[in-house]
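Next up, some structures in structure tokens.
No value in this document is a laboratory result; all are computed from the given coordinates. All values reported here derive from a predicted model rather than from experimental measurement. Cβ atoms are built from the backbone, for glycine too; each structure is taken alone.
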Structure P
């Protein structure tokens, strides 16, 4: 590989890292105004997607954008805020089930419209065709 190709690879990786950090910081600041962190917001959205069905810590961790080992701590913080509930499974007492509460659903509803506006603001320099191409290119780089 030539030095020029190495530099392009490095430049691409650095640009992707910078972009990821930029969006992460912007969205973190945004959700902080609602009293939660970005990973907590991610957990709430995962639980809302369950449509009333329970999830366990393993399910949540698998679906997190940022894979982390402190999912238990995130859920505990959300329980303290009364945004999620933890229950022992009636069929298997060793299994813990996690549900979003009505307060959690209400908070997400409050965030949704404002998040749409924030995401539009963050991506307004690209037209729809450019957005589609960029999504496809990024998905090509991400290994399943």
Structure Q
């Protein structure tokens, strides 16, 4: 198991307890029948995530998260880009704390690696329910 956290662009890695975060991520993956492989979180700003979105996905818009999935044989692995700018603005929009929104996005990427999609309204409901369940497991 290897979960790493780094930053690109003007962003810095957010302050949180990495051992607790890693344990939570592992718990959520295990609950979905998966094991942790190599996961890299890359925290960045809006400009950097827009560049990634254009270059690799041909999408010309900002987003909070992009997950590159390398999962094989029940072992989740991937690169997860998170725009801290968008996390901040989403926290304001959804009237929640920055920390809670960041945790939601962090686990959102893991849920994608576990096979949960969010491309349709029904799939988004399933994703949100899984996010809420995962957030309830996080030690406050």
**Fill in**
With helix-only ellipticity at 222 nm (-39500 (n - 2.57) for each DSSP H run of 4 or more, over all residues; to 500) computed for every candidate in P, Q, -22000 is reproduced by structure P
**Prompt:** Out of P, Q, which one gives 49 for percent of Cα pairs over 19 Å apart as computed from the coordinates?
**Reply:** Q
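Who wins on distance in nm of label points 7 Å out along Cα→Cβ at positions 12 and 132 among P, Q, i.e. which is largest?
Values: P: 2.2; Q: 3.5.
With respect to distance in nm of label points 7 Å out along Cα→Cβ at positions 12 and 132, the highest-scoring structure among P, Q is Q.
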**Fill in**
If you rank structures P, Q by distance in nm of label points 7 Å out along Cα→Cβ at positions 28 and 52, the highest one is P
